[in-house]
1. Supply the structure label, taken from P, Q, corresponding to distance in nm of label points 7 Å out along Cα→Cβ at positions 54 and 78 with the calculated value 0.8.
2. Which structure, out of P, Q, was distance in nm of label points 7 Å out along Cα→Cβ at positions 46 and 222 calculated from, if the result is 1.6?
3. For structures P, Q, which has the highest computed value of distance in nm of label points 7 Å out along Cα→Cβ at positions 70 and 174?
4. If you work out Rg/Rh (Cα atoms, Kirkwood Rh) for P, Q, which one comes out largest?
5. From P, Q, which structure was FRET efficiency 1/(1 + (r/R0)^6) of positions 102 and 118 (r between Cβ atoms, R0 = 35 Å, to 0.05) = 0.35 calculated on?
6. Assuming -7000 is helix-only ellipticity at 222 nm (-39500 (n - 2.57) for each DSSP H run of 4 or more, over all residues; to 500) as calculated from a single structure, say which of P, Q it is.
7. In terms of relative contact order in percent (Cα under 8 Å, 6 or more apart), which of structures P, Q is highest?
Structure P
């Protein structure tokens, strides 16, 4: 091999390595605005999930974490009552590179149940959430996890842009399980939180969570909840916070 060919080959390999490195770096964000929402206080499972996520993410560098509750006993200046307005407010003004919104509650084909949100008739609709995300998160990578019965309605009716990831606990015509007083966490939330430490990307997280949910539901005689997901093409390899 001539000296010139060696130089060209070396430059080509160096360029390829640089491109691969840039691609890997682009999948990992350094800063996140994280919003954790418990939409109902009829069972402790919803605030339990928010507390567990707080333990995982609260002290991580680059994470700006906000919590909302529907339990008046837990409400405070740092844990406001969940509503469409407080969700909007909690995402306002962030300069973080990405947005992560986790919401857990009961749900219907109209949207997510927010027990104390009387202004919105106790329901956060896909279109209302969409407007909030467009305004506050814009073109930034944005991940939304909706843990509730019929939560697939958010994938069906909300925006599915290139910068969005949606993970939902059930198809829009299915219920999810584990929201009773006898449970510590819903099936989906327990599986999601259990899969988190083992996962690097949101895709890996969803695949592990879905498998876990299917195994837990196989013990029931009810129809499977069929968790749903959407991955925008610019964030399909996005890494967890």
Structure Q
């Protein structure tokens, strides 16, 4: 049995997230059906993580198993012909039999976009801010994230995760021209709703409603109710997933 990694992108606007849902269309289900149709047998795929409803991915990775060798280029072309316009497969590559799209991922990187003023070309993929926050203060607060590992305060409650510990490697606001910025965050793993909750809480700092010390106390309190509101999902993108070289040996 040969295992393959499939690299893809999707616009999550019309999907109920990555993971298969009982009462809504998902990216995983759509891709799985297309792959099963092309290969003419039932195929299960496992993603590197699960994005929430309306969240996008410039790069998602998933794996599947197939008995025999596949031409990755031909399969990529066939899938792209069958998949809807809002899902695109980049490439399909063979990996080690024990390589796992989720458990072997060393890091995942997300970008969250915000903009000032009314802009018809940003509204679908960026969150409008009506007043400019203090980005320097938000970056100072974001740097405090490196001091912690337990991010219960930024997680949805009653999830099936065994631990709320994560190792954050990057957390910084960056400008995109005069009126748009994005928040880049990288970690070994993310909790459900974590990025959107962190962004919402950092905006409280940027608006002067929360000090850096209060931001730290929110994390230390391990209470989701003390953190800021979650920002909308339409401005969030999964942009990268990295793996060790041994997966491809």
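1. Working: P: 0.8; Q: 3.7.
Only one of P, Q returns 0.8 for distance in nm of label points 7 Å out along Cα→Cβ at positions 54 and 78, namely P.
2. It must be structure P, since only it matches.
3. Values: P: 2.2; Q: 3.2.
Once distance in nm of label points 7 Å out along Cα→Cβ at positions 70 and 174 is worked out for each structure, Q has the highest.
4. Details: P: 1.06; Q: 1.00.
Structure P comes out on top.
5. Details: P: 0.90; Q: 0.35.
The correct label is Q.
6. Numbers: P: -11000; Q: -7000.
The read-out comes from structure Q.
7. On the way: P: 19; Q: 25.
For this comparison of relative contact order in percent (Cα under 8 Å, 6 or more apart), the top structure is Q.
Every number here is computed from the coordinates shown, using simple stated rules; none is lab data. Given the structure is predicted, the values throughout are model-derived calculations rather than measurements. Cβ atoms are built from the backbone, for glycine too; each structure is taken alone.
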